[in-house]
Structure 1
Amino acid sequence: MLELIRTNDVVLLDVVRRLLEGDDIPVLVADAHISVLEGSIGAFQRRLLVPADWADEARRLVIEAGLGAELRDT
């Protein structure tokens, strides 16, 4: 699994997750539970992960959606 995005913005995560799942790309949002446990004060960012073999396609879709600035460096 490769990290595409790390953020506290739950709306951004949901938009990207739905975008990728719409193209049948498997997605995992990691650290969501710890973020809730810490009271959502932003101490722990959530991470959007995709399988390594889907990473290039996922990055392309995110860039085409105008959200390329949110991508983590590879």
Structure 2
Amino acid sequence: MRTYLVVWFNSEGSKPSNITERLLSMGFKPMEGQYDYVYEWPEDSNIDSIIKIGDMVQNTLKGTGTMFKLETLYGDE
């Protein structure tokens, strides 16, 4: 299972490099393509884990002027 993250930056907000540092500390990895970052879950993860990481992303990005979208896919999508 993977959670993909798209981030929209604000010219009045934090630098993209600062946002990346914050997300890396959470376990996200930058990627190229349709999504900006990916989080790869351990086998035993569940819906509660997905909701919790959404809360964590919101707390991590709070005050940075960024908006985000999460999308979690199961399998090898």
Relative contact order in percent (Cα under 8 Å, 6 or more apart) - structure with the largest value, from 1, 2: 2
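When log10 I(q)/I(0) by the Debye sum over Cα atoms at q = 0.14, 0.28 Å⁻¹ is calculated, the result is -0.43, -1.54; to which of the structures 1, 2 does this value belong?
Values: 1: -0.39, -1.37; 2: -0.43, -1.54.
It traces back to 2.
Assuming 11.1 is mean count of other Cβ atoms within 10 Å over residues 8-15 as calculated from a single structure, say which of 1, 2 it is. Walk me through the numbers before you get to the answer.
Working: 1: 13.9; 2: 11.1.
Checking each candidate, the match is 2.
Any read-out appearing in this document is the output of simple, stated calculations on the displayed coordinates, not a laboratory observation. Not measured: the values here are computed from a predicted model. Cβ atoms are built from the backbone, for glycine too; each structure is taken alone.
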